[in-house]
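Some structures are shown below for you to check.
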Structure 1
């Protein structure tokens, strides 16, 4: 990440000011559905029992659970409990993954492996939802439609289908009753937040603020027209079609609870990483025989992010390996556009200023810039926080200067330590900056699995050199 910021200083004056629209225009094919019905007391009571059952089963209430149920590490038990509960609890875990400003490192890393897989709902309900949302039965809308989904998660499931013009599509259908379940879960979280704030579990961030963020996130994810607009925006903003591919959205077949997109044929990176962990040599050989190069794939992931964030200002905000596909010639395909990030001019400039001061040896000034993204709490001692962060920064720069290898690990370690310090001193970080940092850390985790020896510094330098040349060319025109 720091290499990106260093190179950004040189590229600041040449950034592409041509921005895609904030959101694509979406045709309305059907009236908006009615809001979800109020959650009944009986449903809430059942959910409370389910939450208590999961907490007890996985030892999340130490005073009420015997030690034998707490043999697994706490982060593992929390992940398993969230997977068991599903619903908005899965989304909470995904939000907290790699949020080192909110949770201890072990929890952040464990939640990154959270599984969002649930039992599919019956095809009869799929047919009913599509007819209600799109106004026509499945057999009229599609030439063929696979009854069994190829993916099923907490919010919806995805089916293979073919349009009447022969194009293959992926149709995502929202799980019936999921909006009411999410409302129930989030209401319970707000109640629990009163207890969590006594423990300062999220450092200086009030738990209610975390749940507010989750509520906004899930509200958008439950409306597939938002994801469709995000996907169309990302597709329109692609700078290099040889390295990045975003699927086409079919708006005539899309509504708030049905999303129809181009079907991408490729290998999910989450499956590739699993195979690499099991037997790296064998998995690498199979990929090579299929015409894939992991170094090139990792390079394309980084390159695409740099293009998205710094050339167009819009980037995919959820680069979990389950949302990335390896396509032909190692082009990277993207799915699940529920979250996209935007770098405003002010954030862009502050990141550049921070990098310039950091690598100019001005540790204190760099930390001042970093603290500019923070909101202290009543418990924050800014003088102590600044002193600790300055010591972290000075130690990082000394280690970086001496290092002849493992520079990548040093950069990631520094970023994690800095975010952990914000939690320790009970400070809250700017949402735009934390989304950017979370994506950077995700990319580092994914590309380290694919290509541990990838030279990120050279890659960043090459990208920004090309960006500068493009800017000069535009200026001459």
Structure 2
């Protein structure tokens, strides 16, 4: 299963750093603030919220926190939601069930998502994303069905209109805001990079472009320029993946909501009252921008597959050392740099003595364990300034830029002793000896020459009795 660290298992999620670990009280307070702001903003829009973001916060937390720890969060969020509804002007007979239904909606969406996925949500997987979208739509429809009678009585409107208002705003809130909160949690926990390898300047420029065009489109009522928002949206999605897509969508939603509710923007050109325009804007957001999330998920998955393929191509699967391909590429580059700069450059080749007899006597599992152990010793001794690669079978090579021949020979002697040392030998590993050949790059020679010299020295070490380091001067 692909896992780029986007989300965590339940056990690790509780221990990870992030806003959800500071306690239900903080989450309740955050829900209160977001809900009250949402309610206050509906005063501009005939009691309708274009995007209800409060439930997205609850859903994001419930997707990360284990179900056995939900109770304090549920209680805290219900109290916060009830208080926000009262302060927002809703009567008590509606404020209490509204708060309960908001929690039920988030809990149902979280439970359905977990049940359908069977593990932690990873939005870089397209199938995970589709199951999350479906679960959110079902949960919003469920809560809208129970809230419609109370909403209809509280704001004095038709029940069908109340159902549609609740369903549309909650669905958009869950689908637009929850992903960005989950991304924030993952970044906060150190499990994800927001920039996806892009520069801060590029990210800032992309978001400035989305913001500027959104203002340009919605701050005027002369031209129907909604189409201008699609190119920067796609560009941001392709460059910053799911993080960029969600931030761009929320940016357009916030700016468009504000200008639409004050009677500005291309949507103000359409006939009907403000409620109709808000419905249309919600529909526009869903149809025009929600497809960006699946596109981002596909791109994220492609990046993950490419990273795995690159890692497999550059790393030996058994030992964790560099692959033959990677080692030879680094040898060529480092050798050319050493020739150009006039710096020391040494290479060692070694293989495990009588390795076939190890396999014959102890089995291939022990043989594999020996190779892993020898590779780990070589990487530990060479350190981060060198490179260890497995060229094939029991043969390894060591690249040591900046090391003279004598220095390289000293490191290889330490490795030779460590391989046969029986102290602290890992379980399942038997002591072995190695034969090592060491050579340095002479000025004017190519990197392939030093590898041939090291190979010749290694065979000289074998013919001289094995378990030794042989150098070529």
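Given a value of 0.25 for FRET efficiency 1/(1 + (r/R0)^6) of positions 167 and 215 (r between Cβ atoms, R0 = 30 Å, to 0.05), calculated from one of 1, 2, which structure does it belong to? Here the read-out was taken from 1. In this comparison of 1, 2, the computed figure -22000 for helix-only ellipticity at 222 nm (-39500 (n - 2.57) for each DSSP H run of 4 or more, over all residues; to 500) is attributed to 2. State the single structure among 1, 2 that was used to calculate mean count of other Cβ atoms within 10 Å over residues 159-166, giving 14.6. Answer by label: 1. Which structure, out of 1, 2, was mean count of other Cβ atoms within 10 Å over residues 239-246 derived from, given a value of 25.4? Corresponding structure: 2.
When distance in nm of label points 7 Å out along Cα→Cβ at positions 247 and 303 is computed for each of 1, 2, the one that comes out at 1.2 is 2. Calculating mean count of other Cβ atoms within 10 Å over residues 71-78 for structures 1, 2 picks out 2 as the one with the greatest value.
When mean count of other Cβ atoms within 10 Å over residues 415-422 is computed for each of 1, 2, the one that comes out at 16.2 is 2. When FRET efficiency 1/(1 + (r/R0)^6) of positions 135 and 383 (r between Cβ atoms, R0 = 41 Å, to 0.05) is calculated for each of 1, 2, the greatest value falls to 2. Each of 1, 2 could give relative contact order in percent (Cα under 8 Å, 6 or more apart), but the derived value 12 comes from 2. Matching task: 31.1, 98 is the computed value of Rg and Dmax of the Cα atoms in Å. Pick the structure from 1, 2. Working through the options, I get structure 2.
Every number here is computed from the coordinates shown, using simple stated rules; none is lab data. All of these numbers come straight from a predicted model, not from anything done at the bench. Cβ atoms are built from the backbone, for glycine too; each structure is taken alone.
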